[in-house]
Structures are given as C-alpha cells and as structure tokens.
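Just below sit the structures, each encoded as structure tokens.
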Structure 1
Amino acid sequence: MDARTKYSFYVEPRALEVRGRPKKFLRAMAAVLEHSNYAVALDTYARLAARCARCAASCQLYETTGQPEDIPCQRSELLLRVYRRYFTPAGLLRARLFGGFVLTDQYLDEMAEAYYRCTACRRCKNSCPLGIDHGLITHLGRWLLAEIDVIPKALVVAVREQLEGVGNTSAIPVPALKDTCEFLEEELQDIYRVEVKFPFDVEGAEYVFFPAVSDFLLEADTLMGNAAVMHVTGGSWTIGTGNYDGINYGLFYSDRMMERIVNKMVAEVRRLKAEKILIGECGHATRAAWYVPTFAGPHAPPVVNCMEYAHQMLEAGKLPLKRELIEDRVTYHDPCNIARAGRIVEQPREILKAICRDFVEMTPNRTENYCCGGGGGTVSIDEIRAFRTGPSGRRKAEQIRATGARYVVSPCANCKKQLREVCQDNGLDDVEVVGLHDLLLQVIDFGVPSGRPAEREATPVESDPPSTSTDRG
C-alpha cells in the first residue's frame, strides 16, 4: 500500500522513533487515511473523544466480563490515541516538545487482542450520545493490523482460498457442488414428491444465487427451502459455476479484500447476463453485498436477500402454504449484519407469524438484539470457542433460554454455527437452531401450480390440527 501521501510527512521523518511493525502500521494508516473516507470519521471521533462509558451498558461482552478493556469507548481509544499522536499537528508538536506516547509492538499486540474480542455488532452505537461508531473503529483497526500481517489464520486462509484457490471458502469444487444439488433434488422428490431443480449457468435469469457456500455442506434443509420457494413462485434463478459463494470475510478485516470479493460476485452476474444478486441466509454476506454499488458503480446489479424475496411473494399471494401451522414454540434471532441497520427486520417475522402457531420474541429484539457472540468473523476461529460461547455468547444463551423456544430461527450461516455451539456449551440441549427456509420447506403447498396463490386459512388456535414437524426423520 503506497504511503506517499499528504499524511506521509507525519510518519516519514528520519527522527521518527518507531521501527519495524509500528512504522509499517503508521505507513499503512497514512495510506488508508489518504485513499478512503475513514479520515473524516476518525478525525471527528478523535475530537469528540467520548469516554462517558454509556456504551458499556449495551455491550454484552462487558456485561459478562466486567473488564474495563471490554468497554467499547476504551477499545476505540486505542486507535484514536494513535491518530491524535501521529496524524494531527497538535499531536506531532506535543510529542516533539514534551515526548509522551510512542507506538510499540506491545501496543499493537494489545490492539489486536482488543479488536478481535469485539464482535463489531455495533449495538454500542445506539447508546453513544455522540453517535460514535465503535464497530467502525474496530473494523478499521483490524484492517490496519491486516496490512502488517496481523490476521487470524482462519480468516486469511478462507479469503486466500476464495480469491486464489478453488474459488470459495470451503474449497468445494464444481463437480462436488453439482453432486450435492443432485442429491438435494432427490431428497425433495423422495420426501415431498415434487420435482424441484437447482439450475446451473442459466443465461438471462433474473437472479444469480449466492448462499454461504458452507450451506452446501451443512444446511441441506435451508437450501431445499430456497429452491422450493423459487419453484412454487416461478422464480427465475440460477447458480453460477464460476462463483457460488456469498461469503465475504473481507468484511471482517480488510476493505481491500472485501472489494475484490464483491467484484468477483458482480463479474459472475454479468457473465451470466443476469439482472440481480440473490443472497442466501447469511447476514454478513448480505451486508457485504450491500456494498456492490460502492465498488461496482451505479450500474451494479441490485441485491436481494432470500428472505426479502420470500416476503415479497407472501405479500403478493404467490407463496402457497398449507393450512397447518408449525406447532412447536419458535423464536427468531436477528443477525447483527442485517438487523442493526433496520433493513431486514419485519419481513422474517411476518413470515414466521404466518406459518407458526407459537412464535415468541426474544427480549430485547430487532435492532437491539444481542449478537450471537461469534460476530465479526470470530466464529471461524475455533481456538477461541470457549471464549465465544462463554463470555461472548453467554448473554445470548440466557436470552434464548428465557423464551422457552424449541426452535431458534437464525437466517445466517455464521450465526447458526455459533448458536449451535452456544446451546451445546450452555446446557440448551433441547433447542434446535434452524433457518427460516427450513421451516418454510415444511409448510409450502407443492400441490399448487408454480407461481399461483393458494387459499389458506390458518387453523384456529383453539383447535387441535395435525402437527407439522420440522424433523424430516
């Protein structure tokens, strides 16, 4: 990254007292400040310097640990302090006259520990009286650390495989992908007596489908539910063999990597002459795809989440559903990456209320909901599972337990993995974590011709209809 910018004079003098990693960090920071919009935000936050700690009340990690280093504004101060010292005239002058803070290897290690304890859920932003986005500072801190090769191995290996290897984070080759989808087609035929196809490389389709590629390994019911919704609504869709992974771990540690992965997705849509991007049940994949206009320009393809599509079809009367409701108690987990901005909040709830007899909310919920505890890519770091399901995820476990729900609907690949581990490690053995489309698959009426509505009257609560089980066995 070229650091020869207007910020370089802060870090280029021979008299600069830092060497090695600290100097590389400062040069990377100078380049990022020059070539991005972070400089405006960072300068504003550095001048505000809020340390009232009101954000502590919103941080689920701090609620559990009570450690001062887990207070969001304390964590943000680690990077803001570097900015004030090395990238403002006042900081430079003060250091020359009086000495003081010097960036060291030990300080960088402290930053790395702090920024990867944070899940970047941004819940704290809602309680900051000055509107400081501590999650944004965490993201920037991780990016700068990545530029000096301080990155969790799990994240960098996944991105390398996606950009330089097989082409997806799970290293699934195209023949294995097709075999998996053929098996799912057979499952749909055997269980539901319906011929549903997973189309490949169809030119001119309306949607190119990008789920989290791990779904092809781990979430059969979710994928079958996706295909079933497209089938009964007459949706025009395809899976591209050039790129079939919606995962974008660049969102977790590097804007440079995020941009490359987003553009790879756009290139696949254009190769197939399609119109739109359809994202599967994945929170971070959806949020990363929302940056498509930023990286691909004003003519970039629109982005639609599969829950938004299913809700649109339900509202239009084009999603035929059986009369029976799902009997077991169901609750819904709001993935931070899609709910915190308030963009996909009510749609899944309206679907669940239409198909479930006993839907209950977590408290708090929607934009105030607790993170699963594995956000910001930390779920992929298996070495810290005890931390993720303990201090980071225990508050979420308590929230789930309080609902008494049998099923936790989590429309996010990372959240599903994390919540299953949270339930396992916190004694919630009777709770099952599923996707929204897992439940939709159980109630879709395949007897109605594709794209046509079915008359449906929900069975009255006081009656005792046949139970629609979510257990395919």
Structure 2
Amino acid sequence: MMINTRKKIVTGEHPGWMFVVFPAAAMMLGWGLRGHIGGGPFGAMIPGAFVALTLCMLLRLPDAFSSIVIVFAVTGIGLGGEMTYGQTLGFLRNPDTMWWGTLGTTLKGSVWGLLGGSVLATGFLYRQLNHKIIIIAFLLLLLGMLIGFKLINQPMIIYFSDPANPRPESWGALLVGAFAFLVYLKYKLKAREFKIIFRFALFGMAGGSLGFGLGGFWMVLGNHLPVDIIFRNWWKAMEFTFGLLLGAALGYATWLSREDINTGIADPSADKNPVTAHGLKELTVGLGVGLLIYCFFPYFLDTFVETGRGPKGFTMPGLVDIAIILSNYAFYGLIMVVAVMIRPPAGWQIGITLTFCHCAIDLIADYYPESIADSRMALPAAIIIIMTLAVALLVNIIQSRRKALKGMFLLIVWSCIFISLARLKINPESLDISGLTLHEIVFGKYFVNIFFVISAIFISWFALRKIRIPG
C-alpha cells in the first residue's frame, strides 16, 4: 500500500484562516510602525521581518531555515521602500487629480507586492536553489532597475509626483527589475519551484495594489470630513490598510503553497552542508553587514553620486547611474543575502538585529538633529551601538534555545514598540494632555500609539497561544 507522504507532511497543520489573519495583523502593525519610526527601504524591513516570522511559524519551519527566510523577506519587502509616494498621495486630496493619484498608488503598491512576494518566495526555496542562481537573479534585478530607471523614471514618461516640484521616482526601475528577476528564475527553475515564486508574486501584486490603492481612499475620506473630527491621521489609516491586505495576500499564498514548501524543506538531501551556530561568529557577521549597509557604502556611494551630479561632476557616461543603482537598497539586500549564504545561522542577526538597528538610528537621529554641535556627535552614535548590541545579545541568547522562532518574533515586535513609544519624548508637547477629555486622549491624541500596543498584544497572544510548533 502506498503512503501519501505529502499528506503526512501537513498533518496537524494550522487552519487556513490563520494563514490570513495572523500575517495580516502582523504586517498591519509592521507597516504602521514603519511609517511611525522611519520610512524608506530600511524602515520597510519592519513589516518584512514581521510577516516572515508569522509565515514561518504557521508553516512550522525549523528555526535554522526560518533565519534564512527572514533575510529574504526584509530584502524583498524593503525594496519597495525605494519608491517615493508622498506627492502621489497628495493628488488624492484634490478632486481633479484624485483618480491619477489612485492610479499611482495602485501601481506602486502592485510593484511593491510583486517584488516583495517574489523575493520572499525565493527564500522559501533557498535549500533547493544553487547559490549562483540566486546571485545572478539579484544582479539581473539590479540591471533591470537601471534599465527601467533610464527608460521610464528618469525621462518621466509616466510620472506620479508633482512636476512643479519633481522628485525622482523608481517604480519603473523596480518593475523592470522584478520582470528580469522572474524571467531568469522561470528559465532556471523547475516548473514546481517556479510555481511557488509566481504565486507569491501574483498574490503580492494583488495585495499590494488593493492595499495601497484602496488605502489611499482614507485620504479622500479625510478630505471630506470636518476638520474638528477627533481622528485625523488618515495617512496612518492608509498604512494600516496597506499592511493588512498585503499581509493577508502573502499569507494566503503561503497557505496555497504549504505542501510544496514543506516538501522541499523536508527533503534530507536539500541541506548538504549544515552549519553549526556559533554565537560570536553570527554576531560578527551581523554587525559587519550592518557597518557595510548603514555606514560604509552609503558614505562613499552617496558622496560619489552627489559629486558626479555637481557642476564639476564626472563626464564618463553611465558612471553616476551605476553608482545610483549601487547605492540602492537592492544592492544592500544582495549583501545581506550573500552574507546569509556564507553564514546561514547569521540570518537572525541580519533579519532581527539590523531591522532594530535602523529603528534605533532613526530614533536617535530625531533626538539629536543635524544642527547639533560636532563635539556631541559621539553620544548619539554610542547610544545606537549600545541599543543595537543589547538586541544582538538577546538574539544570541534566544538563538541558542529550542523553539527560538517565537522568541525572535516577540523580540522584534516589542523592541519596535519600545522605539515607537520612546519617540513620544522627542516632542515635549506630545506628552501634554492638559485640557483633553479621556475620549480625546484615547481616540485622538494617542490613538495610534494605543493601536500599536493593542495590536502587539494581539499578535503576541496569537503566537503564544494559537501557534503550535513541534519539537
């Protein structure tokens, strides 16, 4: 009698609704925190880390493999943060440009989800793919971004920002880059393997377009409501909607792909050279990558780009454009991916510690603005290092224990909540509640902060009480 091993793999699996609710709630919180703590691609690492950990818990993946998936997730979700969309959302406030702004947010959301889903799914296939294939796919992504930037974004053929106050857009660069990434993997992967990546790309694109497109209508609604209404943070409502729907879409794609993902991971021949974790080595790799992506490359590449753009800039054709691409988050993501290939157990330090590190950088940068005297600049740097090292040591401790996945999830969630609450002290007026009613305090001034804490409590409870991890 034949035994269906594929059925045995998913015995006792979590029900389908959990694959939608848990990632949706976690990414909703992550996206809200991203806009509150710090934007850009590094800020988008927060929802990337949150959603990756929820999916790994739902799939009941081994801790060692989950540490790799989270690196691909923070890379993939972070990529969309390169797009500017502030002026695009501004179009929604004007009835004459509302639909153009909606088209822009929908398009940018779809590109964000398309690329994020594609890279995340590649992480799930990590054991089955040759490292050379992954690296070439990322290099083609970079090349595609350069082509898309030159053909679409730089000439502003289709432009979703204010022509009177132009800002460089990159949605076309990311779209062409995503296309190059997917086409290459389609050519190199088996049909069953590429089906997983295509499914995540498709559902990510759908979730991103709906999340950003529909979420933008909160801005339209707010423009038509009285100015004295208690809740007025419609931008934050947009972010919550974006994270909610994109997280739900990625969760549903995971549910549909659960058997194929677990089959590949359960293959004993997939992991030919397992690496034993060694706390100091992982810490060294994580901090080394952090120095490269937060200090070394930004300093030299950004300086190179600005020099090349100046009146006495370089005359070599394409040199500045290449530098622009290399100063892009896609290149930093490649560095993180290569690092986890070299030292897989360092994935936790890269995915958790470096995500927190940028939160700390953003917090301290607001505490100590650029106008501060140079003699005191050592103090904020020291605070960032101390905070980051504290989280790195906690990562080391949790990594050494069995069932580390839940511990890592709680660590990144509550460390980000800590940063968000610490931001209240930046502006002394934010703590002044004199003359406010309880209703105005809860549903007005501190609604977002309260929502953050309640959401964090909910997903923490969900992880601890609803998620079953064997072993």
Identity of the structure behind -22000 (criterion: helix-only ellipticity at 222 nm (-39500 (n - 2.57) for each DSSP H run of 4 or more, over all residues; to 500), calculated), options 1, 2: 2
For 1.26 (Cα Rg over 2.2 N^0.38 Å, for residues 287-342 alone, calculated) the corresponding structure among 1, 2: 2
Entry that produces 0.96 once Rg/Rh (Cα atoms, Kirkwood Rh) is calculated, selected from 1, 2: 2
Entry that produces 15 once relative contact order in percent (Cα under 8 Å, 6 or more apart) is calculated, selected from 1, 2: 1
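Laboratory data are not the source of any read-out in this text; all were calculated from the coordinates shown. All values reported here derive from a predicted model rather than from experimental measurement.
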